[in-house]
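Given below, in the form of structure tokens, are the structures.
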Structure I
Amino acid sequence: MLIRLLTLIITLPLRTWIWVQRTRGTISANEADNRLGHATFARPNNPVIWVHAASLGELSAVRPFLRHLIETKPNYSLLITTNNPAALDIATGWRDVPAILQTAPLDIPAVIRKFLTYWRPVAFVNIETEVWPNRFRELAKRNIPLIGLNARMSNNSAERFLKLGPSVGLNHFKAIFAQSETSAQNYRQFLGPESQIEIIPNFKSMVQLPATDSNLVARFDRNKTILAASTHPGEDEIILAAFSKMLTQDKELKLIIAPRHPNRAMEVQSNIRLAGFNAEKLHSSIPSSVFIVDNLGQLPKLYALASVTFIGGSLVPNIGGHTPYEPIRAESAIVTGPETTNFASEFASLSEAKACLITAPDMLTENLQKALNIASILTQNASKTLPVLDDPKALMDKISATLDAQT
């Protein structure tokens, strides 16, 4: 009841906001139409499977599964939505995943109904943690099966959703493929007895990193480079302060900062200058000790440049950290703050195996320096503790079979 009331309250302001942003040119006409449930592509004649992911990271993680769907279901079409238009721009270039891509509709009943009436999906696949109560409810009304893939739910999230009751819509899922036992247990609190819940390897353990730019490899001495990956507000200042202290001992060190959201680039540049450094972009030829990444999709190419990766979202509350799998794949030693709830089991295993360093903010300097000194030991231990999954075919087949059974 509370969610329906809140939806009624925000519907007009949201529609007005979309109109204003479109009028100002802040968002494109296509994005505005998509947000309001209007299609910008013709619907194909064959059955449509709708896949939704929040942004590029979540979508990239399941890219092998999307490719598998296309290869094994040639008579189906794939409709992919995300909340981030920049992610769509990048995914549009994935030649191995030919699909219809558009911005996700607002979670307003009338908008969702318009969207579903046009696309008529035969199944909906929800990636990771996205929760959209009205979307789930409208899908269930039309008997369209909901499947959660690489699903993740922390204890804190489960507690919040339980307070909202059935209106959150999680009870409509027919199958959940959870990335940990904790997530599976939390989903069991919402799903009916006939729902299927299975624990699978995290799709991010299947990550395949792209080739690194040879020009960047030539410019950065890996043994003296630190990558601050997916940083959030409040972290850059801490990282820069720690790096400044390290530079007093070694002037050849380099720091690359890749904010989680590239639209923070101006803010991060300001923080870099306040810390006393030139704020140079990654491909700049101007000498500097600190470089910034200001566009989406570059991060996977950067782990190979750094012998040490600091994983952002872990020094500030309410984020929960980010994936350790990409630096593990690139053999980059991991340093993280204490906030790691998004990957709690992974970091617990890594810590127990002495395969990463977990640090408080005031110990970041010491732990980054230690990681540089023992990087090879940390990376070897990490590869043994969280091996990446190189042959996921059996897993893909299992998920596809579940999808077949539901459609």
Structure II
Amino acid sequence: MNAHAQSFRHTQWFDPPIEADIRARVEQVKTELAPHVVERDRKGSAPVEEAALLRHSGLAALTIDDGLALFHNTRSRREAIGARWQHALFAIREISRIDLSSAALLGYNYMHLLRIEIAGRGPVFSNAVTNSLQTPTLWGGANNPGGPAADLTRVDGGYIANGRKSFATAAQTADRLVVGESYRAPDGHEKRLTFVLDASTPGIVHADDWDGIGARRSASGSLVFENVFIPDNAIFSTSAADPTKRPLNESIGSLAFQIMFVNFLNGTALGAIDTALSQLHLRKNGQNASVPDYIADSIGNAITTANASFALSTVANRAFGELIADIDENRLTPERRGEIADLISQAKVASDAAALSVTSRIFEAVGARSATLKQGLDRYWRDARIYTLHDPVAVKIQEIGRYAVDLELATPSANS
């Protein structure tokens, strides 16, 4: 990374205070990921090396480790919870500037740990924290309610699972899995069972079948269950299958994934600008002549668009940390959830638009020489396109409008 792009990277005005130790860890991960990111993207398949790097980066337990300095350099537990989530989202965004696939491995790790936490801090969560702090651990899983389902059969002491789950991001290289599946009880009531398993549990097959145009190394393929036993004590949630009928705390899971996507997309847009500036600076080769007006215009528009979304996302990040603190203090209300859901939706709409615009139009600044496989500038658009298609942004726009005009809070769902 040349000095010009490095300067752009570190002159953002929007970040919260980040502990020097955490910033250094994030920068080290970025430094190690950068050299061969284009080749890895082209190769696809299982991100074994990236997972090993993240596992030992000191970042994987960021949201559960009360022993970190950032947790003690605050005035209250509430402030500490907010701070560590801002640090976690910072890490996700910054790593996305280099390699969104690796950011996905880390981000989904945080999200699956949070799913266990918001279900009540029971023994499954206590064990997850203890094990993750003792041994560097990455979490993955599968919880796609709209995709293929595994069949659950009740047996003595638990359930037997058979079938396939799609979009199991981060599961292929994870140590532990969090899986959600519907189960219709003999009385006809349908429940959503969510449970924890070792990734190496007999009968679990990690299919290397992810073929997305972007996030090529995010391990987002299928998770296959072949007579897998799920003990009762591995289940940490038996909530309703209908998202509107689940406990309020558990409904926060969908907002957590949305704020993660916001940071993926903002990081991807900023990363495209970083790469474009690097290429433009190399071409100048020490010459003092100003760049042509059309290039300055393209770069100026890209930076403005990306930073506008970035600024909104930092407000949403802070609000999300407040939401987790509300859960910790047992004071979350539907109104509070709805207000912050609206803010996160605004950030998602902005980051979708910014990422697609910046990663596409940045080619106009760098020119024809950027449109080669060797340069790999196209991966930013492909990565952004994958996550902008995760759920319809049009629904979020409608929810924002209804809240503004009718004061109608968004109904908790898989994506809101």
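Given a value of 2.0 for distance in nm of label points 7 Å out along Cα→Cβ at positions 101 and 381, point me to the structure among I, II it was derived from. Label of the source structure: II.
Ranked by mean count of other Cβ atoms within 10 Å over residues 365-372, structures I, II are led by I, which has the greatest value.
For mean count of other Cβ atoms within 10 Å over residues 213-220, which of I, II scores largest?
Going through I, II one by one, mean count of other Cβ atoms within 10 Å over residues 213-220 is largest in II.
Quick one: distance in nm of label points 7 Å out along Cα→Cβ at positions 173 and 341 came out at 1.7 when computed from one of I, II, so which one is it? Among I, II, the structure yielding 1.7 for distance in nm of label points 7 Å out along Cα→Cβ at positions 173 and 341 is I.
Assign the value -12000, calculated as helix-only ellipticity at 222 nm (-39500 (n - 2.57) for each DSSP H run of 4 or more, over all residues; to 500), to the correct structure from I, II. Of the structures listed, the value fits I.
Structures I, II were compared on relative contact order in percent (Cα under 8 Å, 6 or more apart), and the highest value belongs to II. Structures I, II were compared on mean count of other Cβ atoms within 10 Å over residues 21-28, and the highest value belongs to II.
Any idea which of I, II comes out highest on FRET efficiency 1/(1 + (r/R0)^6) of positions 109 and 229 (r between Cβ atoms, R0 = 30 Å, to 0.05)?
Top value of FRET efficiency 1/(1 + (r/R0)^6) of positions 109 and 229 (r between Cβ atoms, R0 = 30 Å, to 0.05) goes to structure II.
FYI, it's all coordinate maths here, none of it is from the lab. Note that this is a predicted model, so its numbers are computed, not measured. Cβ atoms are built from the backbone, for glycine too; each structure is taken alone.
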